[in-house]
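Here, each number is a calculation from the coordinates, and none is a lab measurement. Note that this is a predicted model, so its numbers are computed, not measured. Cβ atoms are built from the backbone, for glycine too; each structure is taken alone.
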Structure I
Amino acid sequence: MYRMKEDFLQEWKHASQGTLKVLEALTDDKLEQAIVKEHNTLGWLGWHLANSLSFFGGQVGLKVDAAGQPNDVPSHANEIVAAYSRASEQLQQEVEKLTDEQFVEAIDSFAGKVPRGSLLRSMIDHQTHHRGQMTVLLRQAGLKVPGVMGPTLEDQM
């Protein structure tokens, strides 16, 4: 749980940059890549991450515009990157308006009554989870996996 705005903002900078690296590795022709048929695709996961910032932001009382309809996944990877980038920047600007006291304030959310800083932690965990799924799919699709939490095989070659 975050208790101070600056702690969240530092981690958000790192987390959102990592997610952008993964999204920037997408190509239009691989957006339909899934582990098996009927599972989440690279495109759906990327679009979900772009839209989830609006959902989590709204839960903690921030104004973050939705990227679009959740199931209307764009057919161009650069649209997903741009949508996530906009939402990420908007989220950061909105968090900068919060006080440290607001981070520990309990709010009503989908998870019940929780501190705002706890829900923001869940947002980053959610993003990290899906980003990990995407790195597996990138490798399966034959695309370069960017180093986010450390070097990848490609980085060491």
Structure II
Amino acid sequence: MSVYTNDVLIEGVRRDDVLAWLSEPRNHRAIVDSAWDGLRETGTGCFELDVKSRPRPRVLSYVFDRLDEEHGGRRIHVALSGRHINGKLHYSLRTMKPSTNTLVTLHVDLDGNGYLLLAAEALGLRERLDAGFRKMTENIKAQVLAARVL
């Protein structure tokens, strides 16, 4: 199993407002846009992401799943899948001081064909996924702040 985590602090926006934005599947295009080497929208909140890496390019499926408010915090769940890769992505939201600041954590757990996934990560897949997930958190911040201005 491989784990990826990225955080972004969105200042001046309350957690519930960020959660409302992330809960809308149509907003997820703005999250994945420009984070990957290409993308195709296959439905509302559903995308095929092109990931260029060695030893060969991959297509990663990103499917908005659900809002989860059961644990006192706030989470948005996304399913990930691809050749020799299955995983879960979730966005966790926490209120930071002052209460108008929100910390968004993108957390990914990938399961793969054991050694095949480890070998692909060693050949550059890990760096490419790190960069893509980091760009996604940057996109969330930019888009939430832009939506707040409107």
Read-out distance in nm of label points 7 Å out along Cα→Cβ at positions 13 and 69, computed value 3.9, structure in I, II | I
From which structure (I, II) was helix-only ellipticity at 222 nm (-39500 (n - 2.57) for each DSSP H run of 4 or more, over all residues; to 500) calculated, if the value obtained is -8500?
-> II
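When distance in nm of label points 7 Å out along Cα→Cβ at positions 5 and 45 is computed for each of I, II, which one produces 2.5?
On the way: I: 3.4; II: 2.5.
This figure was derived from II.
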